[in-house]
1. Which structure, out of P, Q, was FRET efficiency 1/(1 + (r/R0)^6) of positions 61 and 197 (r between Cβ atoms, R0 = 25 Å, to 0.05) calculated from, if the result is 0.50?
2. If P(r) over Cα pairs in 10 Å bins from 0, in percent is calculated from each of P, Q, which structure is the one that comes out at 5, 23, 30, 24, 12, 4, 2, 0, 0?
3. If we compute mean count of other Cβ atoms within 10 Å over residues 293-300 for structures P, Q, which one ends up with the highest value?
4. Could you figure out which one of P, Q the value 34 for relative contact order in percent (Cα under 8 Å, 6 or more apart) was computed from?
5. To which of P, Q does the computed value -24500 (helix-only ellipticity at 222 nm (-39500 (n - 2.57) for each DSSP H run of 4 or more, over all residues; to 500)) belong?
Structure P
Amino acid sequence: MKKIMKLKKIKRQFLIRAGLWLALLVIIIGVFFVLKQPKEINEASLTKETAQSCLMRKIDGVCIENKESQDLWPVALMIDNNPEAWPQNGLSQAQVVYNTLVEGGTTRIMAVFASTEKIKKIGPIRSSRPYYLNWVKELDALYGHSGGSPEALEKIIKEEILNLEEITSYGPKYFYRDKNKLAPHNLFTDSEKINRARQDWELNNKATTYVARKFNQNNSFAIGQEIKKISIDYAAGQLFDVGYQYQTSTEDFIRYQNNDLQIDANDKEAIKIKNIIVQIVPEEKHLDELDRLSIETIGTGTAMFLSQGKLIKGTWQKKFISEPTKFFDSSQQEIIFTPGNIWIEIVPGEREIKIE
């Protein structure tokens, strides 16, 4: 009997101790969650505060520290794309780049700069063509060039383009000739000179009026088609054909031209691109014996959009010259781009476009 009572006592003591340990465990868990909760709230608040405090640059959606660069007046520069000009300077620091055909089956680039970054050399600078002015006008950009076709020069006056013309008395203030290169592939500028032009045109303290594209890390491309490469056949031969290849390690595309990696001569590094637009426009018209072109960029058409290793098919729309070109997916929702630079390939007619 005594033995049974002893066993009951031991069992009761065991249950009491187990209950105490269980209560202690519950208290410890409760304290842990109480202590953790404020931290999680603080972290969430910090993330929200960081998002709210981000100064998003208007032209490309990039978060910046310098408020001066948040809405800096864009400067659009005509860039030589003749093989004698390769590799060009400064393209990796442009926020938006346009590329399309000019006469003779060649292509020409227009690069838009709207940041306070120092760029030691930009160019070579070349002449204007009228259809590029449709993009200049929608940004109301200060337009840097060296001459142009008669139609382009007339359109600059008619549309009241902010005209940063090299072939004027003030040209040497904003452009210079590199004596180590042959004309006409030797005209350059830099960020210091174009900032001086902004100041002289009294643009530094003016807010831009162009309608910005939409940017967000949580963007339209989550549902896109996986893509590794895209190539565009612009003309006979391969000299001006371009290609883009996605780099998973850096989450951007690198550009090829004439099957060679395109680099920026300023740093000898490959040009990296966050967003690509392939805008299909009507077939070009050949106007005269100099093979000057007419390319229609006002209207509607199909387009492809590439970012984050994904491709979306959709449409573009531009109703008149000063209206922004808008881009939509197949559901007619406006494309939301990844923050970063945009390269726009304007492809006339039914030229071959390969997707891998």
Structure Q
Amino acid sequence: MSMKNLREPATIAQGAASTQSAMSAPSKPLGQKPAGVRSTVLEILSNHGLLIFGILLIAFYSFMLPRFMSGQTATAILSISAIVSLLALAQMVVITTANYDLSIGYGIGLLHILAMGLLVHTSLPWPLVVVAIVVLGGVIGLVNGVLVEYAKIDSFIATLGVGTMLYGLGAYYTNGAQVVGVIPDGFSNINYAHVFGIPLPAIFVAVLVIVLWATLEYLPIGRQLYALGSNRKAAELVGIPARRLVVGAFVACGMIVGFDAILLAARLQVGQSTVGPEFLLPAFVGALLGATTVKPGRVNALGTIIAVLVLAVGIAGLQQFGFGFYVEPLFQGASLVLSVGLAGYAARRRAK
């Protein structure tokens, strides 16, 4: 998907033209059915098509699989999707600046290995390990941001190169073996604890969604990020500090990835270099699908979490039907194509 698909299509000129057209259009006869119903339906499909698709999925699975609506299934979906949700939200932050971060999958791989290494091979308290990994994630994001903004390397190339080096560092640290040992109960509870029956990782995701949603929708920095991603030159002309915001977005992304690595280490309780890259595609799909709902045309926190949950529900249902491991990439790819296609179709019909 190109960055053009992530930008808001409406402009002031288009708005003025549509207003002029509406003012000059002749009034409809009293007996004629208003066209507003059709426009409303298209508007709903365009803004909430993915959510409607998710609800239909749940209804279908519940009818075909009576045990699908159990609390156990819901808890499992929330727990399993937490890792991908945080990575998708981290990717979303970078996409707001019209950049991408291909290092997140490799970053979570290296950072969860280092977390296990610090817990097993040092005497550091586990809260200090958490802080160290999050800070290290921010440092990785800073390196990405500097390469993109100051070295002027395309974000795809820069972050892919950094990610590949992170993968190599993880393989060097583990030497092809697993980092295994006894970890504190407090650390493992980061992933396995429940609050009022809700998995703690799901609560972490909900808090981050609220913070990012409020920041992007209601704070000046959020409007600056969207303006930067939509038209950088225009944003710089009005005084928006583009370099600082881009670097800050990469740092924030890295810190989220660092915390996500803590959740992954607490879940697996083992560090291995082969873990991490498989999360890259689901995170991208979640962030890009999120741009087709709630606020079509731009990435947003609510749309991202809806997209991740819809994907998790779809995959969970197919697995309960007995499909193999191959169903996950097939469903993710099909959902991406279908959802983006429907959103584009609804937007074109609405424009006509």
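1. P
2. Corresponding structure: Q.
3. Q
4. Computed on structure Q.
5. Matching structure: Q.
Read-outs throughout are calculated quantities, based only on the coordinates presented, and are distinct from any laboratory measurement. Computed from a predicted model, the values in this text were never measured in an experiment. Cβ atoms are built from the backbone, for glycine too; each structure is taken alone.
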